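Following this line, the structures themselves.
What follows draws every value from the coordinates through simple rules; no lab data is involved. What you see is a predicted model, and the numbers here were worked out from it, not measured in a lab. Cβ atoms are built from the backbone, for glycine too; each structure is taken alone.
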Structure P
Amino acid sequence: MKRRYILLSGVVGVLVAFSGLLLNQETFLAQSLFAQKPVTLTVSAASDLNYVFKEIGALWEKETGNKVTFNFGSTGQLAQQIERGAPVDLFAAANKSFIEDLDKKGLIVSNTKALYGRGRITLWTREDSRLNPKNIRDLTRPEYKRIAIANPDHAPYGIAAREALQSVGMWDTIKPKLVLGENISQTKQYAETGNVDVGIVALSLSVNRPGKWELIPDNLHTPIDQMLAVVKRSKHQRQAQNFARFINGAKGRPLMKKYGFVLPGETLN
């Protein structure tokens, strides 16, 4: 009887140990599946990135299985949203100064700051427009009655437009003709719809699209050096860093170049 009891106890012990092993394996598998569960990133991005980031985002989603939702707008307004606690994972600003300001306020992950491109500005008109400015000084001519730029109070491309007009001594002359867009996308929409005669817009919104455009010399304004960073309160910091690296990596850089950005480490042709 005693032998049988010992044998039975041994069998029970083995079963308990085996069931514990299975439970541990199931827990490990569940944790692994949870860790690999796709996430959806929220990326606040300057309006000049509308076309290129949608292409880069689609590639990243296909490769990783994660999703990305973009909130495009004026860099200054997006920065204010982050300061107020907006649930953002990654911020791509149209000027590095906005990222640096947020860094000073402790709102971003400092070691994720990275330049991703330098923007350019253009004179843009509709394909069917009889107007075709070749030089920023053409805007003083009487046929240019309404001219759109992004609001320089909070839009880096608007600041660049103002600086360019100031550099050639035209700012005061042009001011009565100006129509201000909330961001560079809205500025281009004003020109596309014919509400203005010409817009000073981003090169990234001019190339690969219908319309006529001329580059404005970059020496007329401060360089539009664009920077991104992971937001500190993000719940998906690892994935946000991965997406930031993807933008600046082998898949993202060719697309940034396609849309006219001067890439980090490169110079103007």
Structure Q
Amino acid sequence: MRVVSTIEELQDQIKVLHKSPLGLVPTMGALHEGHLSLVRNAAADCPLVVVSIYVNPTQFNDKNDLRNYPRNLLKDLELLDQELRKDDIVFTPDDREIYPEKDTRVFDFGSLDSVMEGLHRPGHFNGVAQVVSKLFDIIKPDIAYFGIKDFQQVAIVKELVRQSGTSPRIVACPIVRESDGLAMSSRNQLLEPQTRKKAPVIFRTISAASQMLQEKDIPEIKEFVKEKIEKSGDFVLDYFEIVDETELIPLKKRTDLIKGRNYFGCIAVKANGIRLIDNIPFLLV
């Protein structure tokens, strides 16, 4: 694989290699099996893959979260070296490369960023849109790969592409889980050992909740989730919402369900300041 840190060198390499389709896997580093599954999917589809590693400051509304976000570039490169081919590229820019000037763009995603993560992390998705749009402009990928664990982010990126009227095609890849069910996340390594042992309660709870829709109404299901998550005292529920996959409008009651739509239960939990998210399909009978 090739490692480059400047836009000029990256674009030169892409031009010389001249392979299509070009796949992009945007990451913030601290790579785990979830990221590597995206890389494998990209490599299976595309003769040339670019993996970006960049911790984007504009999507952090909490400065402590940005400061504490795990970074280990050498380990990331070792992992990628096992997955990427000789011509594939790892792009490792710094802030000056991505933001030579302050990015003042404000995006309008309507209701998509006013719920869940958007509600609890003001400005987060505007920052995501800033960096993703920059990466798309710099790299001009044909296909971009994102993990469905960041369920709302995938919807935002799809809307970003729709508004721009250009490529790439967005491929949403399945959640990769630890053996105990916890969704893989770079933030998992920040958890205290005792808290980490209890963290599978998140997936167990939303799995149980996903089976309740036939008999229980939405407020009852949400109360069940809150009680189960907070029972141990290690976790605080930020939100649990059941939303459709396109408009992301939270359901208030079971009668709001629309046949033919796919619904997901989305959760965010805090553990001593560490924020964990997950989601699961809610199947309608």
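The table below gives the values:
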| read-out | value |
| --- | --- |
| Read-out semi-axes √(5λ) of the Cα gyration tensor in Å, for residues 185-256 alone, computed value 31, 15, 14, structure in P, Q | P |
| Structures P, Q, by mean count of other Cβ atoms within 10 Å over residues 97-104: label with the highest value | P |
| With Rg and Dmax of the Cα atoms in Å derived as 19.3, 59, matching label from P, Q | Q |
| Origin of the derived value 18 (relative contact order in percent (Cα under 8 Å, 6 or more apart); candidates P, Q) | Q |
| When distance in nm of label points 7 Å out along Cα→Cβ at positions 57 and 241 is computed for each of P, Q, the largest belongs to | Q |
| Computed 21.4 for mean count of other Cβ atoms within 10 Å over residues 177-184 - originating structure among P, Q | P |
| Origin of the derived value 1.7 (distance in nm of label points 7 Å out along Cα→Cβ at positions 129 and 161; candidates P, Q) | Q |
| Identity of the structure behind 2.8 (criterion: distance in nm of label points 7 Å out along Cα→Cβ at positions 121 and 169, calculated), options P, Q | Q |
| Origin of the value -11000, where helix-only ellipticity at 222 nm (-39500 (n - 2.57) for each DSSP H run of 4 or more, over all residues; to 500) was derived from one of P, Q | Q |
